[in-house]
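Asker: In structure tokens below, several structures.
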Structure 1
Amino acid sequence: MLLLLLTGWLGPVAAVAQAGSGAGTPPAVRAACASVLTVRVTDHETGQPLPGATVRLLETGEALAADAAGNCRFQACPGTCQVEVRLVGYRAETGRVQLRAGQPGRLELALRATAQELTAVQVEGQSEATTLQRSAQAVAVLDLRPYYGQAFGLTELVNRVPGVRIRQDGGLGSNANLSLNGLGGKQVRVFLDGIPLEFYGRGLGLNVLPVSLLERVEVYRGVTPVSLGADALGGALNVITRREQFSYLDASYELSAFNTHKAALNGRYVLPASGFYVAGNGFYNRADNDYQVQAEVISPVGTPEKQTVRRFHDQFSSYLGRAEIGWQDRPWADKLALTVFGAGVDKQLQHNVQMLQAYGAARYAETSAGAALSYQKTALRPGLDVRAYAGYTRVAGALTDTSRNIYNWDGRITERRRVSSGEIVGIGSLLALTSHTGVARLNATQALGAGRRLVANVLGSSFRRAGDDAIIAARQERDYARDATTLRKLVAGLAYEHDWAGGRWGSSTAVKYFGYQSDGFGKQDSGLYLETRQARQWLGANQLLRWQPAPAWVLKGSYEYAARLPDEYELFGDGVLVRANPALKAETSHNANLEVRYARPTWSAEVGGFLRAADNVIYQPPSIRDTQNQNLLKARTLGAEAAVRYAPVPALSLTLNATYQDVRSRTPLGQSGAADARYFNARMPNLPYFFGNAEVQLSRANVGGADRRLSAWYQASYVQAFYLYWATDGFAATKATIPSQLVQHLGLSYALAGERLTLSAEVHNLADAPAYDNFNVQRPGRSGHLKLRAFLRKNS
């Protein structure tokens, strides 16, 4: 239905645009613009034509697809014509040609595959990434391709982007909490190729996705583009998977400390004549996570003693298998694909939130499976680009918490519970929940003439969850988990984008709609279950402006009134420790950004400032037993960030960045729950306020022979100490504090046969520094990593 409505709405617009580009043009103008321009697109390495490449005439916005010979023809006016060519898996290229009246023109452009010449590490990618950086969006782009041969995980790399902090409570597979410019958790949305990441289940989380399966990460600060269809409060991350269009195979295996093994496989086989392809990727991760920590061990006489022990119940494993078949670069589709996948995680649970109690038997396991159909076409009609997606996922998760044993931090059983079972809940749990999620998205971009376009996006989702808990059902009048809960969301947006003054100025104006409907049962304070239904809707808007006064300078400003809808777990609880609250309102925020960027061939610098004013922030008050999410808080964030990159020669690059954010409570006394106003305008607790990164990259070609490359790198991350609780309470000397920390990494890699084979050796946390993202919860110390990667490409 959404597709029909949007197609019906865009149809007249497309007709108007088509009329404006030819049908309604006066005869004299059409005659003057009768010069024929032929553009031919080829592969830079093989010289073969690239059918299906999108060729756009920048003066008019008209876009055509290259034919089987790689050619396309435009009717253009005499003068200078600029042409841009794009093709998935290749770097975008721009060319210029001078047309003479009455004479045909010709332009040949050769595209380089994105898998070639990726030796320099950059925090800005090529083609689409560069286009994003130069747009009005407040966006940073992390190019992941140079890291394919290194052992860093995705969370570690994203943590290097200014303004971003990902806090984990352990080693591989531990919970990862993302924050961006002072807003975090569920306020910042994460997408995989434009689809909400939670759609895929925990098997595809940021903390487990292999870097070698991905191309780049787009970090949108505060203002989320219409094309993502996100109800994000503080911005979004869009993780883009690899999209090479040639046949290749990429395999890697990593062995590292704490019995950690990571294997990844990614490949594609293409039949160029028909455009048909088969692709697949997958990974398997497992780790014992038995690194040393400081913990209070109960002595034989019953007194706690601080000792160094190994984590003993923290094993983790995850897997993904994904297959895709489809057609690419056809006259009727840039891409038409059917994708199926299966994923799973299995994790032992080691401790509670602050690592004060050791668990020795509790665990969580989850499996997910799904399918999706996607379609995209540039110039479906003159000036109209369309992308569509529809998918379904089933996720089944199970918490097992039945042990009567009480464990010491050295792994010994100190005693057994006599009455109850369960380490986490206190009454035991065999909670099993199954959810069914459907997602549909339609995105359309209509060119309205030179430098003007409309972007429309609609994203709808449907969620249903039910389950059972045999232990809790036996102790209560009814099993809460059996009550099905449903949540339906709709996010729609429309943006008008305009470039003028030769591309020196650019703007985007957008409006958004957010709505949801929830149905379910909620447990009240009295213990009764009540059926609840809720339907709410909100509006949002944003404005972006870009000015490029000179080729080296870019200035950006942006504002958004954003909203985030509560999710299914906030509305309906988790069936164990969190009660339902279907009356929750959406969180809202006023977000503003200013950014100045200066770039030269050997160095670049970027400085930005940001403001966030959030209201109705969903807060989960601490509780001895169960708790409930509530709309309680207001917060204001003022911050600044800066980044510098210096590459005096191609073999050497240095990157530095730092972020300062001042997050203050603006919650009135009546909403804070406090007895006085001492928390008003106080710095929000448990949030880092100053952090930064440094990185040095060295690379030398032809070391030890032709087509060989030796690379070395050093990376360091710093976080200033911050308080767990309010700074206005207690004495500084006795406050619970997450300490300052400097964590350093060192690595070396050697690539053979034009990077077809790469071996890397790395040491993470080189100084074995105590590392904490959360209070009292230690991250791994020094660890060694070995990684072998093989890349094979089939020449056309």
Structure 2
Amino acid sequence: MMNDCQLRPMSLKTCVTMLFLAVAIALLAPSVTLASAGPTIQYFGGSDWEVFNGVDNTHDGGYVVVGHSSSNNGDMAGLNKRYSDAVIVKFSANAEVQWVKTFGGRSVDSFQSVKQTKDGGYIAVGSSSSTDMDMKNSRKKVREEGQDTSNNDAIIVKFNSLGEVEWFRDFGGSLGDSFNGVVETPEGDFIVVGESESKDGDLSGLAQGNSDAIYARYQRDGKFMGAYSYGGSLSDGFNDLVLLADGSAVAVGYSGSNDKDMKDTGPCLLKGIVVKIHKNMSISWATSVDLTDPSYQRLVHSAGNGLQDIKVTHDQGFIVVGKGIYLERKADGSSNMNEDGRIYKFDALGREEWHDTYTNQAYTRFFGVAQDQAGAYTVVGDSYMPGAKKIIALRYDSHGVRLWDKEDEGSRNRYLLSLVPKGDQFVAVGSKYIQGKSEEGLLYIGRFEEEGSKLVMAPNTGSHPAETTTQLEVGETERLAGNDRYETAIAISKKGWEKAEHLVLVNGNNFPDALVGSSFAYLQNAPILITPADRLDDRVSAEIKRLGAKTITILGNSASVSPTIENQLKERYKVTRISGAEVLDTAVKIGEEIRKVKPFDTVIIATQSNFPDALAIAPYSAKETIPILFTEKDRLRPDTKKALAGWGIKNAIIIGGTGVVSLDVDLELDALGLTVTRLGGEDRYDTALEIARHFGAGSPYSAIAVATGENYPDALTGAVLSAKNNTPLILVTGDRAKSTVLDYLNPLSLKKATIFGGAGVVADEIFKH
């Protein structure tokens, strides 16, 4: 059992009091250097986003860090290749940047893990979907020649001590593949672990299920020595590994299988796996732990789940952390699927000694763990729910007793993803949103013992001072508005269309029809006009005449736009109606009409309950001709689910946080075989911002459209014009824009903002010319 000396933050100096009287005196003084010294914190990035995924100590006392970056200014000035690059950064012992290198091409590239090598260089692993620039000589380029789409290949890259590429290799097939961890053997070879969805290419003859845990070996010169798979018929993957003194390794990850390599492990659909890989690449032993209730038989696998990190302990066992799934049962019989942090201690043969489950908020994740010199364990990760995101750190004694837990509260993305020990301190990396900037890579060096129960995460070497502003800076503004929503829609129509053969008519008091109609209207090059349900407004009738319309498409059933209006229009125009039996049924019907004109393999999934989170997606739905389908909070609507299967959809974009569309919907889509992307923020304004960031990552905006987030007509009738102008739709509240919106947009030096609605809903004071 640990003594008190080992548990207190002052333990090291307390334990040497018997040796030096001077130290004893210092310990009795009111102020002690160890207790008062703060951590060293450095942020890295530009005006877009950066994430640090992995870190290692270097021979010179510094640090090497890897991740991905999409900025081309600040610390990344002149380095960005196009979209998202794998990045490697060398920091000095004082956390100063010594050099930065990127790897990849014009698509999405990322490094997940890095180690310094015996020769003073570095080995990094990750994934790449590029086939040009650094990947122009890849096997991936040859394999995907002539294809319209590109998937991730696993990559391993050897750098010299100055960050210059010595060699690289890629590994994969026609689906997604990634290397997530790497170690260097005593012989100087490299063992890598990861996950693969491919069944062909390098995975021919290896694939066992939906996805497989993979491990491979490369010689020091990059020569491929062989690859192997582990798992069963469902989804399996390795997230990290640790090297043992005898040249073997132990890998950790996740599994949803219960057959083949996972036979007799039980029915649980999310298990954490710990697998020892002999130095001859055979499996020495394997063990698993259930990470969710085995009775819960819905698909819960993903690389973001399972066991994430492993370290060898002082007693030659293993400490492992990750995350699991638990169900929050509600009184009405429904349930939420939440996440909890997990820590496990295993002995040298993989037998569990103790474990702990930790919940902070609804979603809690452990990503990194390390043991200190006194034998205690420090864990880092994050915890979040809509509107409250935190970095978390915890400490356990050697027997699994939780000593403390701390947090750094905030409202934007923040997390620590990797942790290594360094003397009596720890080195952690991740990402955090910085006011006045964006999401930046985070390097932390300390013991997480400052400020009582709170963590200090403010930069103390700040190379990016925040600029404070309360206005949206644009070159000019143009306001499209009228006395009410009907006149505003007409003003938008007049701005965007001198003439229009087609137009779309929807109810001005019913958001679903206007929301889902944007893609159809854009396809027809048609403005959207709105009307009361029971009569055609004279002003709307005059605008239809001005446009010279020949065909009018009414969206919605007779309760939305009455037969009286339809019959009145039929006296002069060709009129068609797209509708379902109920208001929300129209979405699938519109999708069917779009399919007749233009094929698609992606849909947008939005809540059926209210408009705010889905407002800003309408221009992108229009521009990319991606239909919008509705969902309930915790499960897909039956008509939506049927359409996804019948249309052969491959990708789904969920709009909004888990507070409006729960993770159960992600899992339901995943079970249908769809690739799922979620775009959401803590409220409607940040959701609109995340949508703009996502679709604008490859090309900075020069102009925007702005509408109130308090109501929907102005934003939705302006969606098609936004699509025509290729501008994102930014939401504001009456007299201000959120600071997060200003932080992202003001560095772009916008030339113009088109305002939908009058000064009463979007005030002039929001803008600075």
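Every number here is computed from the coordinates shown, using simple stated rules; none is lab data. A quick note: this is a predicted structure, and the numbers were derived from the prediction, not measured.
Asker: Computing mean projected area of the Cα convex hull in nm², for residues 686-749 alone gives 5.4 for which of 1, 2? Can you show the working numbers first?
Answerer: Details: 1: 5.4; 2: 4.2.
Matching structure: 1.
Asker: Follow-up question, since we're still on this one. Given a value of 24, 13, 9 for semi-axes √(5λ) of the Cα gyration tensor in Å, for residues 158-205 alone, point me to the structure among 1, 2 it was derived from. Could the numbers behind the result be given before it?
Answerer: On the way: 1: 17, 15, 9; 2: 24, 13, 9.
Derived from the structure labelled 2.
Asker: For helix-only ellipticity at 222 nm (-39500 (n - 2.57) for each DSSP H run of 4 or more, over all residues; to 500), the calculated result is -5000, so let me know which of 1, 2 that is.
Answerer: 2
Asker: Another question about this same structure. Out of 1, 2, choose the structure whose coordinates give Rg/Rh (Cα atoms, Kirkwood Rh), for residues 222-469 alone equal to 1.10 when calculated. Mind dumping the intermediate values first?
Answerer: Numbers: 1: 1.10; 2: 0.99.
This figure was derived from 1.
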